[in-house]
Structure I
Amino acid sequence: MGKVRQRTEEKELLEQQLEENLGNIKHTLIIISGKGGVCKSTVASNIAFALSQDESKKIGLLDADIDGPNIPKMLGLENGNITGYGEDKRFEPVSLRPNLGIISMAFFLPDRYSPVIWRGPLKAGAIKQFLGQVRWGKLDYLVVDLPPGTGDAPLSVAQLIKNISGAIVVTTPQDVALLDSRKAINFARKLDVPVVGILENMSGLICPKCGEKIDLFKTGGGKEAAAEMGVPFLGRIPIDPEIVKSGDSGKPFVETFPESVATKAFMEVVRKVVSE
């Protein structure tokens, strides 16, 4: 009976902490995609960092991809330590800068190569703890990087956060990605989550030699899909080899290359998000 009572008390405490935390978040943005391989985590990490460049704002970044938590790698936080776990069973997010805190499953794994072999309910439980047990404080924006698709994790976040400010749908120009982006939009609509808009990633390559744009795949599909689905088109992020290098080296691209075409595209997305 003692263990049952303890579990009941812990569950009640988590519910209280979750309600308190959600009440302290002004805006929640979820970054979603209908399929993998669209560099959604790159988009999420750079948008969160770009938002944090306004030092008057406090930003949180939640890596909700339990199986593939890549945000710490992209932001140079692979050695980040979780601290502050005490009697209230809460812990501090890992800080990238004073006004930007990050939480990720990667911080709890024994090493960077350890797989997370969990079924859906355990993943949903972890996301609930990330939302409730982290000492986020008062946030202006919580950016949530969701795993691809419309399964357990996106559903868990949508059900836990009752008033999501909006979803940014990341796609690439290929037809198969655009097909899945439409599914992601309909997923958000079924859950009454406003769609901020579609962002077309990998939209052309900026030649490192001459600076000209080369359409490796296609272009314009994201804008067409946005018009068809009746949602805003947020812009195009071109392929830039430096984005890959920045992610691998753990440096936010928008900080390292502030004058690049891709950074200006990221900043335009942030401008549209903030003006909503």
Structure II
Amino acid sequence: MRKINLPKGTINVVLFIATIVSTSFISPLYSAVIITILLAHELGHFFMCKKHGVESTLPYFIPFPFSPFGTFGAVIRMKGRMPNKQALFDIGVAGPLSGLFFAIPAIIIGLSLSTTHPVEEVTASKGFMQLGEPLLFSFISKIIFGNIPQNVDIVLHPIAYAGWTGLFVTALNLLPVGQLDGGHIMYALLGKKSELVYKIGILMFCVFTVLWYQGWILMTILLLLFGFQHPAPVDEVTRLDSRRKLLGIIVFIIFILSFTPEPLSFRQPQ
């Protein structure tokens, strides 16, 4: 059988288009915003790889049709070993910060376009998906809407929903384990000592999943399979400068503000 050589980047383009289609099932406007956030995140990694001479692929978008988000995010693959901790840190940080640059304005604009309705009014007709509110999202919401009564809920505009999803994806990537962005940052900060942090983090995540929110089962399995170790950079001796250390602390504060322990729940019609 003759082997067909596809032009470089063909798979990336096909997956990108497929993700546009799958997210458009939710809303074309949602699709445009979430694609922008994910693309910014992955290009942050990509261009920082270029800066540090680390070979990498173009972003691979992951379509996930008929799901609440329409996508499972996007990834790039880095080839070869990381030269040093500075490169590891910069590449790990660049993605989340680039994504947040678009996610936070999307939340602000989207919430400004959103409306509030009595909970009974929404659930009486068709039920609805309840989103958990990370601290950062709640803070912005409170600025825009003030104190919302218990029996009133915000019906998110598609732009706000895309911003929430972008914040959710950022938080997942910043989990301080394995080869997630947070794992890269943690290894750059602590070196081989970070493996203890990974183990403690995964254990806590497993306990929370079993006892509190079973919706994290898939993520827990992935962390158990891939989250315990991180390949060492070529240069393990050179440490991070104080500016990077401070930024690392800020990024993990962002993780705490962005993480949603119970991201999704469903309310049935009354």
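Descriptive notes on the structure:
- Origin of the value 0.97, where Rg/Rh (Cα atoms, Kirkwood Rh) was derived from one of I, II: I
- Structure (I, II) behind the derived value -12500 of helix-only ellipticity at 222 nm (-39500 (n - 2.57) for each DSSP H run of 4 or more, over all residues; to 500): I
- Which of I, II yields 1.7 [distance in nm of label points 7 Å out along Cα→Cβ at positions 42 and 258, calculated]: II
- Given 0.90 for FRET efficiency 1/(1 + (r/R0)^6) of positions 34 and 90 (r between Cβ atoms, R0 = 35 Å, to 0.05), calculated: source structure among I, II: II
- Here FRET efficiency 1/(1 + (r/R0)^6) of positions 82 and 146 (r between Cβ atoms, R0 = 25 Å, to 0.05) was derived from just one of the structures I, II, and that gives 0.00; the source is II.
Coordinate-derived values only; no laboratory data. Since we're looking at a predicted model, the values are computed, not measured. Cβ atoms are built from the backbone, for glycine too; each structure is taken alone.
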